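Engineer: What follows is a set of structures for review.
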Structure I
Amino acid sequence: MSILKLVAFILSGLLVASYDLLPERVVQLYPRDDATLSIYSDELIGGNSRASWINQSQSQFKCDVSTSQPVSYCGGSITWFENEAQILDFSAYQQLVVDITYQGSTANLAVYMYNQTQKIKGIIETDDPKNIATTIHSGEFNGPVKIRFSDFRVADWWIAQHNIPREYAHVELDKITSLGIAPASPFSATSDSFQVNAIYIQGTYFSKEQLYAALLIFWACLLIGEALVHYIALQKRILRDAKKLQSLTEMSEQYKVKSETDKLTGLSNREGLSQALKNIELNHSKGEFALLLIDIDFFKKLNDRYGHDIGDIVLEDLSQVIHQSCRSSDLVCRWGGEEFVILFRIEKPQDATSFAEKIRLQIASTAFAGSLRLPLTISIGISLMHEQENFEITFKRADQALYAAKRNGRNQIKMAD
């Protein structure tokens with residue numbers, strides 16, 4: 001036990017020391033399929049400022065801001081729409097990264113966001129989105145600029161216009177409806193040109209406080225376990241009975257695992273998937289999961305050309321690639337033949353498509369069957385699970401999406417309606 005504690009102590013120290021080196025969680029905000037860049041100016045309300053496209057396909061626009069009127073504005077705004085306007089949650093992230101190419105002589109640029117406002121009777125009587133902004137010196141925009149969310153403040157004009165009490169005038173990032181960039185006062189008399197290259201948010205997967213709490217729980221469990229071991233050592237007769245019981249339990253578990261495991265790939269089989277679905281119904285919301293149905297493109301041709309032995313090796317190799325791409329909260333199942341099912345836990349629908357695309361690219365860039373180095377591609381159908389929908393219907397929707405991907409040329413993903 002002392003060796004175990006030494007190893008645990010070293011690992012705990014390494015975790016704490018290497019926290020800042022851990023990979024960050026990144027979400028692309030622009031460009032992406034559901035994002036739209038719009039331009040605006042006070043010209044729409046009779047002002048003299050003007051926003052115009054330089055090259056819309058390259059996200060290039062310019063602002064000519066009037067300096068001869070008391071209130072002038074011009075800029076670009078990004079919104080997200082997929083069937084309906086999207087509301088994004090930035091609250092779990094630490095910073096916004098803005099990569100634009102700027103040309104002009106305005107000293108500062110404003111980076112702003114709008115967060116949906118929740119009315120509170122007698123306190124907040126408006127549902128106008130809360131304006132959250134910060135200003136950055138324009139000279140910094142010669143590459144990606146990292147802006148901490150702690151640098152943002154609620155705009156004074158918004159607070160004053162809606163008479164918001166101080167305790168409710170804090171930054172909120174949980175219901176972002178749009179973000180944008182614009183020249184900030186004092187304005188330049190010449191044009192400001194912008195090219196929006198990329199915008200994304202970054203954050204850690206867990207905070208230092210969460211890490212410390214996890215380590216504290218781990219050490220508490222470890223010490224309790226050590227005390228328990230000493231206690232059991234004193235109870236020899238109970239220990240012998242416990243070992244017999246443990247042996248029977250392990251045998252039972254082994255049979256259970258075998259019944260739920262695909263013999264060739266080591267993944268769960270349909271029985272294992274059935275047990276996972278029962279667990280979801282008991283302990284989770286179905287809406288937290290998406291179903292991914294994966295099929296190997298032209299697998300029959302591969303079998304016909306190289307034989308079933310090579311085909312089995314390809315299935316084993318591919319299973320490992322998929323399994324290693326998944327998290328512990330996901331379940332990978334061999335549905336049969338060259339088809340696989342993944343129950344993927346999501347926070348938002350885009351998580352499923354991002355993950356599916358990641359797997360598709362990983363398979364397409366991997367050589368299979370050892371020295372044969374066979375190329376493979378896959379097609380993936382995706383369906384979001386719904387509370388009032390049984391698995392058969394969810395699977396059917398994913399299957400239809402898969403066949404749509406096949407019909408469209410294979411080596412692609414398709415989200416079910």
Structure II
Amino acid sequence: MRDLLVEEVVAQRKGSIKIGPFGSALPRSAMVRDGVKVYGQENLISRDWSIGDRRITPETFEMLRSCELNPGDVVIGMMGSLGHCEVFPSGAEPGIMDSHLLRIQTDRGLLIPEYLRLLLLSGETIQQIDRLSHGSIMAGLSSRVVRTLRVLVPPVEEQLRIAEALNTIDETIHSTKNLICKLELQERGMKQSLIGSHQGVDDIWKEIRVGELGRIVTGTTPPTSDDRYWDGEVPFVTPGDIDTAGNVVATNRTVTQFGASLGKIVPAGSIAVVCIGSTVGKMGWITQSSVTNQQINCIVPSGQYLSEFIYYILELVRPNIEAEAGRQAIPIVNANLLSMLPVFVCPLDIQKEIIINITPIRDRIRQERQMLSKYVNLRSGLATDLLSGRVRMVAA
């Protein structure tokens with residue numbers, strides 16, 4: 001493998017590494033209803049080159065033709081740290097890039113575009129960017145930084161094999177994320193139909209306060225300087241331990257029974273609600289007896305209300321929790337405020353029906369998230385090995 005600078009593997013012509021036109025060359029007043037398309041970061045983030053309605057006249061396009069995107073161009077988002085990079089596809093509508101994008105045109109005899117994209121998104125390259133950007137006044141990338149990045153370049157035939165392998169996993173990850181989004185939309189619609197549409201309408205639903213759902217327990221943190229409190233058998237739950245599916249399966253830290261005695265242990269089935277900080281409103285199921293830190297209030301269900309049902313109705317009032325927190329100088333909803341929030345409830349038999357209907361789709365979402373995590377871990381390990389040269393993909 002050859003160790004080269006990016007500027008050594010680009011096409012040897014003017015503009016092979018180029019940033020889109022400055023804002024003064026592409027003002028809002030230049031936009032028209034029909035004309036040549038203008039691409040921006042929204043296309044990279046969504047990985048969709050069809051979205052966007054910014055257009056310029058053919059005359060403006062001719063003036064800015066040097067910023068045109070062509071099939072096979074590697075396009076990078078310039079704002080913030082590198083996180084979005086795509087190859088401009090052959091089927092995309094002709095157009096130019098805006099000032100938030102940078103275009104790289106490679107010498108395809110040395111480096112294929114798909115392989116450069118993989119290199120630019122690798123952990124090693126991102127670390128290089130952080131080092132090379134240190135001390136810059138403006139946040140984001142620059143063409144100077146991109147030119148001086150070092151990349152390991154195997155033969156083109158090997159690049160093709162590596163790109164095919166990693167792109168296949170990338171597509172699987174992308175399709176799995178899209179499926180999860182669709183399932184979550186279905187779940188929200190189901191909750192609204194089964195719960196939200198009945199609230200305040202049907203007589204069997206009544207309005208109560210959150211505090212009537214069960215006992216509210218505020219967490220506490222034992223002194224971190226005393227080893228007697230820590231590394232025991234009781235999970236210690238913090239907001240970061242609540243996963244994206246709303247479960248608390250494992251925690252980063254544990255406390256001893258002595259440490260747990262400083263607070264109150266909450267049983268499995270309790271609902272944890274983050275009530276302080278930037279993630280106010282985040283909530284999850286406690287899956288085993290635990291203690292929490294002071295950012296979390298737990299609702300320990302009474303016999304009248306099922307744990308899953310409480311979780312579902314609290315999800316519907318999460319905007320109210322966030323709104324209450326937003327009224328404070330520091331985002332916070334204390335136990336008293338939380339206990340006074342209104343919710344609508346129904347009899348146990350209807351709660352069970354709701355849970356039976358929603359549980360299958362929640363289980364499917366959880367399964368897909370588990371698969372997504374496996375795909376991401378597989379991709380990370382494989383990319384590290386292949387792009388560093390530790391594992392080679394030679395012809396059979």
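Engineer: If distance in nm of label points 7 Å out along Cα→Cβ at positions 3 and 163 computes to 2.5, which of I, II did it come from?
Structural biologist: II
Engineer: 44, 29, 20 is what came out when semi-axes √(5λ) of the Cα gyration tensor in Å, for residues 27-234 alone was calculated for one structure; which of I, II is it?
Structural biologist: The read-out was computed on structure II.
Engineer: Then there's this: When you work out distance in nm of label points 7 Å out along Cα→Cβ at positions 91 and 147 for each of the structures I, II, which one comes out largest?
Structural biologist: Going through I, II one by one, distance in nm of label points 7 Å out along Cα→Cβ at positions 91 and 147 peaks for structure II.
Engineer: OK, next. Comparing distance in nm of label points 7 Å out along Cα→Cβ at positions 11 and 283 across I, II, which structure shows the greatest value?
Structural biologist: Max of distance in nm of label points 7 Å out along Cα→Cβ at positions 11 and 283: II.
Engineer: While we're looking at this one, here's another question. Taking 74, 54, 46 as the value of Cα extents along the principal axes in Å derived from one of the structures shown (I, II), identify that structure.
Structural biologist: That value comes from structure II.
Engineer: Another question, if that's okay. State the single structure among I, II that was used to calculate distance in nm of label points 7 Å out along Cα→Cβ at positions 59 and 315, giving 4.4.
Structural biologist: I
Engineer: Identify the structure, out of I, II, from whose coordinates distance in nm of label points 7 Å out along Cα→Cβ at positions 43 and 331 was calculated to give 3.3.
Structural biologist: Computed on structure II.
FYI, it's all coordinate maths here, none of it is from the lab. Computed from a predicted model, the values in this text were never measured in an experiment. Cβ atoms are built from the backbone, for glycine too; each structure is taken alone.
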